[in-house]
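What follows are several structures.
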Structure 1
């Protein structure tokens, strides 16, 4: 990974984990088990990409990363809740996440569901606190919360997950054209929506212009798609030990870019999206250096 991007991700991870540690401290008035389950998944590893995107979105628009750490923590909590629920037997039924037993394997299904619920609601409490600390007015605070909620909900990540469930065993049931449209919808929503919301949330806290927000949305859409295509490719050709998972989307007959278009076309599409991401960042000049590097890293990573 490029050194600037590596330093940025490490800094974002270190700083947001300090915030998360304070937010997830045990409280005597709450059952100890729920905080333990929430912490287990939240501190199970990961690159803290979404907090880094919140910070980068703010910095592109003249803000400071230190001012948006709670928003970054909120987006990370939403992302983690989605992983807990994704891994449940009713969903992907995964035993491992980042090489560790999944939440329901450690705490049982009921507490895993509640840990996800707890992270989601704490995320919005934390985001609202950050808006107040940044001095946003009522209209901007409402828009800030709306952007995060839309990215996480049925018009975003949840909607993409529902569509993904409906895409299992797609062969012989959908035409190639319909499968392609469905696949793009899944990728844009299941993965891309929260990535875009992270960038835009940081921008709103930095009091960005409408044009700046549009540019970041275009960038987020492009890297959200390329991120998921890269995941599809890694599922086929990646090292399962590095990925920290068992099984494959191919074995589960899931709809992916590779299963629909083949490996080479999937790689070509990821490269095209990367070029589109770079073009979207033109208005920000040098302030977008780390986002340029991230766009390249997404399609060259090995995990």
Structure 2
């Protein structure tokens, strides 16, 4: 099935540090790399490398041509993308010696979508496929409503969390994808075990993927709960791990794989991703993921929590 991703497109400035900068501290970084990134770009590349047909819709500034080039190189169709005034979205990312990251995000042209552009992109995409969204662009609620009117399936990765999420028509989604922070905020609860029941009570028809980092993931699909653990690999950079998980999980769902198989595929792809430095460049191809699973290159898969 085809995917239309109204996705954020960022220039990532990645600083390697021994530890994250503390309030009031000035720190010398170990290195700086400039990469193509953004949750939308990463998820389009992950979905394409998994084997989906992906069209990306979004805006770039005068500084963003290399972002479109990166998408094209990964096999993503960029014919729906357009230029806007101002600078492209960008992120300041610290990556520490444990491979963890913290991110400061500036929206730039990602926040300049308008209704005319959205309507035209939806019209050109047609009425067959899935619309993928994140919370790094504007007019997300508008896209959900109008994609639903056209009979398209819709998946929202509700990251980063913001109060505006409560105003989106989440009941129109087919899939809500959240981590434990985002899930707890949307569900208005404090315990991990409360997230899925609270979201299901509020949105009875919603399928939910809850990612838990090293502890794995939980998926509630048509009232069936499936859990999975993670592969215990040495992480060097977790920047695009969640986006890789999303792209590969959607491949499984859209190709009618069982949920357990979709989760295993996504988990293996993420495990390979975190062993490489960078965002989009660290996302593996499906042949690499399939080989890692078949040859048992990632070690034992932990039990779900």
Structure 3
């Protein structure tokens, strides 16, 4: 029986690949997508979410608009990585399906309250604003999630937005701190792991060779952003967000451990840094399972095989 999941997302090229992988997986049932401001403003992330669902022939899955700005001061975006439209080289027609009625945070709360305890897994592909807001409004949902799988943060890899911070955590560090202090069952997929999953030209061509429209679209989404081209090296692009879905489908591809993760919210220099206490020096109890290694070839085999089943 498929496991129900909710995807909280800010598409985003790699978010779009993650959504396609989830839609291609019979092991999971996507109950809905909740958009958040992150890679792009909310109006663009919710539109892209609806367009990707229609590309995959699944317009019936509801898309809810969540929070339009972070809890933290300021607003961070990543248009330079994902392109003006958010989907890199891929251009999709405007979606025909309309946004679902209601706020995405309320959808999260109501779905978790109505489902059997610990039956729904929540997949977070963007900043943690929606999840933190839901936990403020309904703190009991922390204990109702089966798992909260978060793409974000870094340990030894340090940052990709600042020298210390990964984008999703830096975009809303106050929200991230609240979530990691919530007692929710968190699995963190950090840059240390996702940087092992590089979309080499050979891997992209295997996806493009599937011959279906979703395979062609995914291949375009996997291409490195223009800013990384022309530097005298073979271009590659880490597929961060699809690792969240792959973890649900094939956890045997992953390795990690239980540790304490704290989020820096005070220092301008290290704002959004994930402080991962691998040695137990702080004395703080473990609050997350942090993944550190992945079988990258196994990941791309899984991705390619599953995308073949889409239109």
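A few comments on the model shown:
- Structure with the greatest value (metric distance in nm of label points 7 Å out along Cα→Cβ at positions 159 and 191, set 1, 2, 3): 2
- A value of 1.4 for distance in nm of label points 7 Å out along Cα→Cβ at positions 39 and 95, calculated from one of 1, 2, 3, originates in structure 3.
Every read-out reported here was derived from the displayed coordinates using simple, explicitly stated rules and does not represent laboratory data. All values reported here derive from a predicted model rather than from experimental measurement. Cβ atoms are built from the backbone, for glycine too; each structure is taken alone.
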